[in-house]
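Undergrad: Got some structures for you, see below.
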Structure I
Amino acid sequence: MIRKAQINDVKEIQKLLMKYAGQGDMLSRSLSELYESLRDFFVSADDGTLLGTAALHIVWDDLAEVRSVAVAEEVGRKGIGSQLVQACISEARQIGLKRIFCLTYKPEFFAKLGFRLVDKSELPHKVWGDCIKCVKFPDCDENAMILDLD
């Protein structure tokens, strides 16, 4: 079941994100950051067990980022990640956004959902705020991708 995250999901969201952050696949998120951005998050849960998460973070009047997409390894490749990103896309359309971007090491996954590769220079400087926290900054090797919602 995909739903908006609730306050009691935050520690489990962080645990899941930290697993992938430890592998260098995404940025880690502090509990403080997660509580502050809780309304950005969707989760997939089954019988109280968190299976995955994704967030839609608004950047500007026409642009948002899909980020923190993570699915527990034991339930991977069952469509949960796609469902979570689709929930973000639906919400973006509902609130009137024009474009969604992501920074990813999994371009094939996002391409299946309609995202296209773009040069990072096409993204506004504002999107790089989180990048300063990354150990790979300024030599980012992630792929920038955009989905036009028009």
Structure II
Amino acid sequence: MSDIDIAQLARRSGVRASALRYYEDKGLITSSGRRGLKRLFDPDVLERLALIGLAQAAGFCLEEIAAMLAGEGGPRIDKAELAAKADVLDRRIADLTRMRDGLRHASACQAPELMGCPHFRRIVRVVGGEAARRSRSRFRVEAV
């Protein structure tokens, strides 16, 4: 199969051309040459982009993904990293489940004022407090 240009790759992968150029700058993908001003890519890059998309959906950052994809011979995926990311997702799912249950309760609560409902107030303290802590810790990590 012959190389495809960046516009075709963007169309077939669903990834914007600007993101493809960014991925190339970060070393996540490699172009095989140029046709005029357009970058050309081997069609196998489609599978690599699917892997990048899967890793992003699982919560891996581009730096982590680049480390997995670095080097020759295909991706080097550390199973311990996958297990750790699965643990993070489990905690996030538990948080989201509590949040969903709280919203369901709030939408059906018979209390005249929602903040007068002891159950809802407990949800606000627990879930809202966790969200605030996550937000603060995420800010510290990004700011470094």
Structure III
Amino acid sequence: MFESFIGKRSTPIENQVERGAVRKFAEAIGDPHPLYVDDATGKRSRYEGNIAPPTFPRVLGFGSVEGLHLPNVGLIHGEQSFHYVRPLKVGESIQCYTEIKDYYERKGTDGALGFLVIEDVGVDLHGERIFTSQAIVIITEAVRKRLSK
């Protein structure tokens, strides 16, 4: 159903790793670690400044893959992983994009299930990769039927 999107990616979006956004995110996840929110702790750290929590990329903009339209309801978030080359630093600007890595189907008890593998990438302004996040979105038979109409 989505095989034609494999290898396609969004146009990169510039994001700011803003201090206030990092503070709010850290509080929302219940992890106000001083390395995320305290200036003095950040300056004394090996990073020489505050960093964002590892799951912070969930709130960044990645753009959309042209032509790919997934519904807002009925999808299952199957899996999520993050890989970092280095932490996101508070105050830096980064470019983020999404790429469709794979699509496959498996038989489920209520019909076919589609598995869409989506990779989100963040790079610094020199094009050096900072992080990669990979998610698997499960598309149920009911959603597949609605999309095929």
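The numbers here are math on the coordinates, done by the rules we state, and not lab data. Here the structure is a predicted model, which is why all the values come from computation and not from measurement. Cβ atoms are built from the backbone, for glycine too; each structure is taken alone.
Undergrad: When helix-only ellipticity at 222 nm (-39500 (n - 2.57) for each DSSP H run of 4 or more, over all residues; to 500) is computed for each of I, II, III, which one produces -4500?
TA: Corresponding structure: III.
Undergrad: Volume of the Cα convex hull per residue in Å³ was computed and gave 168; which structure, I, II, III, did it come from?
TA: Considering all the candidates, the number was obtained from II.
Undergrad: Going by distance in nm of label points 7 Å out along Cα→Cβ at positions 12 and 116, which of structures I, II, III comes out largest?
TA: II
Undergrad: On to the next question. Between structures I, II, III, where is mean count of other Cβ atoms within 10 Å over residues 52-59 highest?
TA: Of structures I, II, III, the maximum of mean count of other Cβ atoms within 10 Å over residues 52-59 occurs in I.
Undergrad: Another question, then. Name the one structure among I, II, III that relative contact order in percent (Cα under 8 Å, 6 or more apart) of 15 was derived from.
TA: Value 15 for relative contact order in percent (Cα under 8 Å, 6 or more apart) corresponds to II out of I, II, III.
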